[in-house]
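Trainee: Dropping the structures in below, format is structure tokens.
Laboratory data are not the source of any read-out in this text; all were calculated from the coordinates shown. Just so it is clear, the structure is predicted and the values come from calculations on it, not from any experiment. Cβ atoms are built from the backbone, for glycine too; each structure is taken alone.
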Structure I
Amino acid sequence: MRVVICGANGAMGKLLQQKLEKHIAGLVSVDGLNGVPRSFEELGDVHPEVVVDFSHHSAAPAVAEYAVKNRCAMVVGTTGHTQEEKQVIYDAAKTVPVFYTGNMSLGIAVLCNLAKQAAQSFPEADIEIVEIHHNRKVDAPSGTAKMIFEAIKEVRPQATEHCGRAGEGKRQPGEIGIQALRMGNIVGTHEVHITTASQQLTLRHEAYDRGMFADGAVEAAKYVVNKPAGLYTMQELLEEI
């Protein structure tokens, strides 16, 4: 498996280099540090089989263009994409296999399944999602929180997303609240609170080490590299495992 890592000088990029050492075909990082090419054009032809992106959501068009041009698989590890950037990813999946998820953790995939099951079991329950991350995280709410919301929406198609609560914050029928906390060096914690008039079920996933996300990205790359064109998620990977 020949892998190109985009965002190679970032925290996740460095972790991926450690885990994919013998599989690395090329590195790209917009800062150009450590002699790493700043762009795919500078990288040249390295015959990639998969490109793994942990740079910034704004890089999606360039990464997608590179994957389509080289007919290689694409693993998207960034979050916070605009609708236009998401569409670029979806369009790329018509030509090449694309693995796109809000979180690279298998544990989060399990949490999504449990949240969906709980929402279906308690159709009248109020549901709130709480996500906690380090104080340097840019996007809010997290891609993972949105991923959990979308999973619940599969069994509650009328559900609406309500981010934050201030002023006149009375809960409206069908809404699912999402709260974002930013503090310290917390890797990532996600909670789903399912509450009825008589009881509460709380589901919680806590990440202790960012290496967990790198492990998930490696598994995603192995999974998607030989797949036909299409859009793949952690759910498909979890089902195969």
Structure II
Amino acid sequence: MIKGILFDFNGVIIDDEPIQMKAYQEILKKEGIELTEEEYRSCFGMDDVTFVEAAYKRAGKTPETNKVLEITNAKTARWRELIADELPVFEGIGNFVHKMAQDFTLGIVSMAKREEIEFVLDTAGLRECFPVIVSAEDVSICKPNPECYRIGFNKLDLYRSTHGHLPMNHKDCLVIEDTPQGIMAAKGADLMALGVTNTVDADEMRDAGADSVAKNLNDWMPDSVRRVFV
């Protein structure tokens, strides 16, 4: 029976993949590097540092000392500017998270920077729903490697145990993801996965191993989760 849920962040909580891409396109163009949508999508699951290094490699260039850090910091600053007027969280996600938090222990597992995750959760009033956050700073290998979800499961289990709950089994933990790379990471960590079609279509999610696929998370109730993931 499901006891905990680990959420991806970009593409599940916040609808900012196009914004992240735009910010990177603007900044990388100043470095003489063009970034196409196809190239951006091929890098789903990467943290910022790995993403920038991959962009330079595709362009046949080598970044100068500290250039990668400079670009990732500039991307975060530009991202903040682009979402300043209106936080682009998915419609209904706040309601869904609050519903799930009443019955399950929730965590975030993302390759985003912790400062970006915490900024969005604080602004959206969702911070208290997520006692566990795994960010890029906590992980050494990007999705689709399962390391991030192994860390997330262990942290969620530890949190629950320190608050009087019995230990979880892997079948007690569900992952919600929006990309094939994320689904593969979840399955590689022996966790069940719900794919939400915010970013790619249902067939791609199923091909990656999703146990079930949702079009709109807000349609789901805690009982729905228990019935589907047994």
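Trainee: On distance in nm of label points 7 Å out along Cα→Cβ at positions 9 and 73, which of the structures labelled I, II is highest?
Mentor: I
Trainee: Looking at distance in nm of label points 7 Å out along Cα→Cβ at positions 17 and 185, point out which structure of I, II has the largest value.
Mentor: By distance in nm of label points 7 Å out along Cα→Cβ at positions 17 and 185, the leading structure of I, II is I.
Trainee: Suppose you compute log10 I(q)/I(0) by the Debye sum over Cα atoms at q = 0.17, 0.19 Å⁻¹, for residues 41-80 alone for every structure in I, II: which one lands on -0.41, -0.50?
Mentor: For log10 I(q)/I(0) by the Debye sum over Cα atoms at q = 0.17, 0.19 Å⁻¹, for residues 41-80 alone, the value -0.41, -0.50 is produced by structure I.
Trainee: Given a value of 47 for percent of Cα pairs over 24 Å apart, calculated from one of I, II, which structure does it belong to?
Mentor: I
Trainee: As an exercise: distance in nm of label points 7 Å out along Cα→Cβ at positions 97 and 177, calculated from one structure in I, II, equals 4.2. Which structure is it?
Mentor: I
Trainee: Figure out for me which of the structures I, II the number 22 belongs to, where relative contact order in percent (Cα under 8 Å, 6 or more apart) was derived from the coordinates.
Mentor: The read-out was computed on structure I.
Trainee: To test your reading of the models, identify which of I, II gives -14000 for helix-only ellipticity at 222 nm (-39500 (n - 2.57) for each DSSP H run of 4 or more, over all residues; to 500) when calculated.
Mentor: The value was obtained from structure II.
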